[in-house]
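Any read-out appearing in this document is the output of simple, stated calculations on the displayed coordinates, not a laboratory observation. None of the values given here were measured: they were computed from a predicted structure. Cβ atoms are built from the backbone, for glycine too; each structure is taken alone.
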Structure P
């Protein structure tokens, strides 16, 4: 307690809920200081989704953007013939919902139980102007997303089914390692149908290819949707057309 004539000590600011986020180092908020996180928390809302729950649909007004904090999401487009093309899988730390024309260019749906931070787009744009380091972080994440899209175009090109699946498994392993998680075994939260829609293969072809890789001793299928990469070097050779 301050004595008479002494100034009372300044109270310490309360901790922002964003500072307790276990994956903040992976998110768009990563470069912000504790004192700056309060302004982000003031516009942020948490969203929880169960498997198969939609987040938004292609063509809807892009009023919000999102950062995945737990679980696995997928983004996809519906083709003119009714088929679905999965364009990506998103994991904790990934950002989604950016749009050029104020409408979502794709649909987003939860693969597993997922949580996300939702930011009103206009309010976030104001914060990006206030915090250039946050804007720089977001641009880096957008560049990473573009690189992933280019990689998928390569996968969908002239690769065989076995090359596609090997490339997919190695990519998931690498992304898990980037998030600070074990690179092996790989966790497949998505279904064989989702993998097929991503790789441009039928569900049957995906299942058959997994069986072939397992029969060759290159992978082992474990419980809980996990895949052990028993011969990473051989998988790398296959992914490169060797």
Structure Q
């Protein structure tokens, strides 16, 4: 990085958790300021600014003073600044924290756009739902150490819960419930109307046994799904 400082400064874009701007400037002026510092021509600055402000949905507010922007608008402008030199790598620190639902939605959509443009995005956040919606790979940091570094798909499969969530077409009677509870491979049964959750001893070994059991019960099944863990579930297991 030290040997190629100028090159790396353009290859890496950074959004701090709470980006700060000159409040008397508007968004277009601020991007022009960034472009001038980088040695761009006026023509290049105007072209980049127009595209970036459109991407982050600030085109209509581009001539308003930044001091009057909401936090969500400042976050979006911060992403535009981070993207100014079209870097290959983006470091985003808590980009959607402290935003209202609409602001979070806007920021997530922008990050998904960056992802579709083949940018590498490092996202630091404590909002685990956002990670599930955006990320391909997850790292969990606990007490200063990386305790998980895995693709999201592999991670979800690794911590898959041994629970089937089943919706029956009809309510089960007492006899049918007893048939289910009597199965040796089932540890727990939770019933909520036509919805039944079965906790198995081993979901891989007992999957076929469960299908046979449902056939024996004799009530049509509408849906049957393996319960997927949330990242919050996984996080709590890892740090316990």
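Taking Rg/Rh (Cα atoms, Kirkwood Rh), for residues 122-177 alone as the criterion, the largest value within structures P, Q is that of Q. Ranked by distance in nm of label points 7 Å out along Cα→Cβ at positions 18 and 210, structures P, Q are topped by Q, which has the highest value.
Of structures P, Q, the largest value of mean count of other Cβ atoms within 10 Å over residues 34-41 belongs to P.
When percent of Cα pairs over 25 Å apart, for residues 66-201 alone is calculated, the result is 29; to which of the structures P, Q does this value belong? Don't skip to the answer; put the middle values down first.
Details: P: 29; Q: 51.
Matching structure: P.
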